[in-house]
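There are structures below to look over.
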Structure P
Amino acid sequence: MPFLNVEIKAKCNRPAAIRQYLLGNNADFRGTDMQTDTYFNVGNGRLKLREGNIENNLIYYNRKNQAGPKNSHFSLLKTDNPELLKEILTKANGVKVVVKKIREIYYISNVKFHIDEVPGLGSFVEIEAGNKEVNLTQEELQRQCEFYIKEFGINKEYLVDISYSDMLLEKPI
């Protein structure tokens, strides 16, 4: 079943301040996940296998590249056997790029927060307001995202319009 996230990604030079804000506002800290996202070649959208010590999911999503809050329509399948799934998808589609990151995961209600450290790219914060477990409109999700952008003091010039995979593909070798 597809769901909707309204999300932002921003460069973050103050991860400790954002962490402090989240903990000071009773965010539910789910842990630190060492994640490997393997992106596969597909005709449209994006297909990635996330392997971590907390999250192991196959994720298909479609999202415009734009700075600031953006809609992301996604489908997610939890997997108990990511190694086999990766082998099958690699044989069928080929690998486009692999993204490794250290991700802190927090929740306040339906809003998920990530504080990410991506080798070669730096530190980032992500805000994902989602309707997977609540009945909120796209406009309500957008307002939640905008609220936390202000709370975190994220300047527009720090907003990132593309995914980590795109950033890595654009990086000179």
Structure Q
Amino acid sequence: MDKETALGFLKLHQPMPNDDHLDHETISMYDDVRKYFLNNPDKDCLPLFLNSFGEYDGYGVYQLVEDVILKFEHEVVVEYLMESLRSHHNGVKYWCVQICASFPDVRLIPPLKNLLNDPNEDIRISVITALSMISDERAVQILMNHSEIEKTETVKSFLTELLHNKNK
């Protein structure tokens, strides 16, 4: 594996197929690319990884991509996250929101706030978690306001419990 091959693979998979269309060979290559960049960090892979997530978990590989992302400076990752959070692909949104929790930053508040209205319940729960990691009164206020309008009981319950624990 070399940089050109690894980047080429990621460029062809923006995003990866959803799990129900993902074959072993493709996810295995994706994992090899992940391992390559884990050992050879290169900023060029950041936007490609952030926009590569298909729906579901990539047979357990997607959650491991965060180890690659953690190799880069906070500022750089946040800039790319702000772009990726605007994706129309559920997998990209979900996993990027997950990564936001490891990179709390006030600049992520606006795009995360927008995703609180996403129809996908899992994305909304992840947004709540990511916003709760940001030490800023605006994030707390957004969560409090959303607790009054959230209609899905699972999400509302999660949000209520999180706010209760935060106020302890």
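Work out the source of 1.4 here, i.e. which of P, Q gives that when distance in nm of label points 7 Å out along Cα→Cβ at positions 35 and 59 is computed.
Q
Work out distance in nm of label points 7 Å out along Cα→Cβ at positions 19 and 91 for each of structures P, Q, then name the structure with the largest result.
If we compare distance in nm of label points 7 Å out along Cα→Cβ at positions 19 and 91 over P, Q, the biggest value is for P.
Could you tell me which structure in P, Q was used to calculate Cα Rg over 2.2 N^0.38 Å as 1.07?
Derived from the structure labelled Q.
Supply the structure label, taken from P, Q, corresponding to relative contact order in percent (Cα under 8 Å, 6 or more apart) with the calculated value 31.
Checking each candidate, the match is P.
Using distance in nm of label points 7 Å out along Cα→Cβ at positions 75 and 107, single out the structure from P, Q with the greatest value.
Once distance in nm of label points 7 Å out along Cα→Cβ at positions 75 and 107 is tallied for P, Q, the winner is P.
Match the computed value -18500 of helix-only ellipticity at 222 nm (-39500 (n - 2.57) for each DSSP H run of 4 or more, over all residues; to 500) to one of the structures P, Q, and report its label.
Computed on structure Q.
With FRET efficiency 1/(1 + (r/R0)^6) of positions 27 and 155 (r between Cβ atoms, R0 = 30 Å, to 0.05) computed per structure, which member of P, Q shows the largest figure?
Comparing P, Q by FRET efficiency 1/(1 + (r/R0)^6) of positions 27 and 155 (r between Cβ atoms, R0 = 30 Å, to 0.05), the maximum is at P.
For FRET efficiency 1/(1 + (r/R0)^6) of positions 83 and 147 (r between Cβ atoms, R0 = 30 Å, to 0.05), which structure out of P, Q has the highest calculated value?
Largest one: structure Q.
Each reported figure results from applying straightforward, stated rules to the coordinates on display, with no laboratory input. None of the values given here were measured: they were computed from a predicted structure. Cβ atoms are built from the backbone, for glycine too; each structure is taken alone.
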